[in-house]
Structure I
Amino acid sequence: MLMIQIFFWCLVGLLFYSYIGYSALLACVSLISKKNKTNHSIFNSKVSIIIPAYDEELFLRRKLENIFALNYPKELLQVIVVTDGSTDQSNKIVESFPFVQLLFINERKGKAAAINRAMPFVTSPYVIFTDADTILNVNSVQFILSHYQNEKIGGVACEKRIFLSKNNSKSNYAEGLYWQYESFIKQMESEVHSVIGAAGEFFSIKTNLFQTLPEDTILDDFIISSIILKKGFHFVYEKNAIAVELPTISLKEEAKRKIRIAAGAAQTLSRLGIWPYQNMWLNIQYLSRRVIRWVISPIALILVFVFNYVLKSNSEFYCWLFSIQIFFYCFSLTGYIFYLFKIRSGILLASMYFVFMNACMLIGFVKYFTVGQSVNWKKAERTAI
């Protein structure tokens, strides 16, 4: 029984560290860090924008109009759209924009392969990757490029936001809150040392730091970030470079996306291991944000519940702790019922989304190591504006 108690409290400690302790640690370290702030002065340079777009006819025209409406000299922009395997009207839409370079082959090999195909065509020292279904704020390119005045910066991670309106379901608000939390963590990481992973919807790197990706790569954004960090460069976070994405139409569609990301996380960990960097602080970040959050936390939630069930007959204290867990999961289940009946309750849906994310992470890991995860996934359906 003593060993069960030890395991129980170790797991509770890991969960506390994963969701609260790590962010508190970052906040404390950032207070004593003397890292210089970025000079956002004008830094005009030629820059390439790569847009992988498989069957994106619903978003492509709006995306390209958004690119050419950016507050940046058009003569300095090189825009490349990769539509490999597309069977819709994507190619015709791209061809209607005379200054856009279209890359197309009939075979669809996934996003990593699309990026590999585009990079040899890049003619500028900096490249921006952005998804077809996102909208960028007008000054985003200038904010990104200003960081490259610092030679130590190898890449820039940008802000991802979920477009919310009164027509969105409350689960979309829970997703929006989740991304606000993610943005806070990335801001702290950037202030302390370096972001360890960019959001694939919108990020940038120095062109000469790119390495060809294995075509079966699922999380291309994280692998690209890791390659640059391993070369000794920093990845900085720029909160003023914003990509706005429409929310998924349902929790079922969001589950598809989350499970795919979780499978990608399993692939990433199997390839990078648990101590991939030479820099100790980067490894601490990686262990905290990836290994513990991705692998240990979903399993720990289950084991804490099981161990607590065994221990509850030991004392009133453990019985009280078990009652709290029962209440939390009932609370989350109520949130799911409210979601089904479209009843508004932010705190209920937030707890439901927490359980939902961890369940998707666990399912994704099991899926990757049993049946595998194709890079040619079915896209999650998104709402209309």
Structure II
Amino acid sequence: MTTYPGFTPVNKGDLPGTEVGVGVLGYRFMGRAHSNAYHRQPMFFWPPVARPKLIAMCGRTRDAVAEMALRLGYEGYYTELDAMLADPRISLFDNCASANAHAEPTLAAIAAGKHVICEKPLAPNAADAKRMWLAAEAAGVKHATGFNYRFVPAVRFVRDLIDQGVIGRIYSFRGCYLQEGGDIPTRPFSWRYDLSQGGYGALGDIGVHIIDLARFLVGEIASLTAMTQTFCTERPIPDRPGEMGRVTTDDVFVSTVLFENGAIGTIEASKVATGRKNQNTFEINGSKASVVFDLERLNELQVYLREGTPDTLQGFAQVSITERDHPFYQFWWPHGHIIGWEHSFVGEINHLLTAIVRDEPIGPYGATFEDGYRALAVAEAVMQSAQTGRRIEMVY
């Protein structure tokens, strides 16, 4: 063995924290985001309560999953889910697969006694999501839905302001999540555009995020009305020249909601908002203050305080949420050094791992399977209202 004068190697086995073996289903967008979050735990949270050990990724295409397992630092990979769930080294199952592969694999993991985190939407429908929630509760395992925006420091700061009474009585919430490109007709047809196959449009893909933020910040939704629209109604079926698939999912929805606490609001999501890349924004108006958030400027808030501000300075102030006493910032960089979208997953995964090791609840700050179910229940009420033209009273 080569030696170097003055160099002392560290023993990675000396890392503190309880080891939690991780198995991930899916290796694309969310698989990468979650893997990055696991790797970043000891970098930002020290000493770590938990020490994630990346055991295996699972996917159907051997060459692709093998490559990603290597790239993302896993010890190996599986091409069969049952084999991965039988691995005793894995205690946390992380479902980053497509929505139509959320319910049954996660239920199988619960039956195998694994703790579970599943990306949103939790299931193709609310009934399956409720099955997942009740199964996890009955099994006594920790369960989390991937609503990572709860762990953006500015969003958590808004929640703290609400809990501390700074906002006062909440009058209204306006939230929208906007992306572009859904109206490109050459995009091929797939299950994602077929509601009967568990497909989801703007409502299930990004709409559930803004529904969850509305519930997290303002409270439970009591009733709603809504409209949806689909602009690209047919798409070409791959490998079947000339054949078109009928699109049954939405491109955009707009809903007016009444919260149980009396506040009213609007919730909107669109995949046809030309020019919008990933705008997730909300405004809350209260009796004492108002706040505005935009994910594309996620380190900032616009804040208006009715009292305590001289008349000559009245107006919204832009606040940089990067001070040491702001949520989570003791873990990040010195004040003024901004963080990015990926850090929301780092905080989310830390919250989950801590709950597993210390046997603490995921809620109310983290999203449980109950939260995933309730978001889908609201989404289905949106579809029902759009189809019937009626106001829907929520029954969870």
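When distance in nm of label points 7 Å out along Cα→Cβ at positions 55 and 143 is calculated, the result is 2.1; to which of the structures I, II does this value belong? Here the read-out was taken from II. For the set I, II, ranking by distance in nm of label points 7 Å out along Cα→Cβ at positions 7 and 47 places I highest. Which of I, II yields 37, 25, 20 for semi-axes √(5λ) of the Cα gyration tensor in Å, as computed? Computed on structure I. Could you figure out which one of I, II the value 0.15 for FRET efficiency 1/(1 + (r/R0)^6) of positions 95 and 303 (r between Cβ atoms, R0 = 41 Å, to 0.05) was computed from? Structure of origin is I.
Looking just at distance in nm of label points 7 Å out along Cα→Cβ at positions 127 and 311, which of the labels I, II belongs to the structure with the highest value?
Details: I: 5.0; II: 6.2.
Biggest value here belongs to II.
When helix-only ellipticity at 222 nm (-39500 (n - 2.57) for each DSSP H run of 4 or more, over all residues; to 500) is computed across structures I, II, the figure -15500 traces back to I. Given that mean count of other Cβ atoms within 10 Å over residues 103-110, derived from a single structure, equals 21.5, which label among I, II identifies that structure? Checking each candidate, the match is II. Structures I, II were shown, and Cα extents along the principal axes in Å, for residues 207-334 alone at 61, 39, 32 was computed from I.
No lab work stands behind these numbers, since they all come straight from the coordinates. Keep in mind that what you see is a predicted model, and the values were worked out from it rather than measured. Cβ atoms are built from the backbone, for glycine too; each structure is taken alone.
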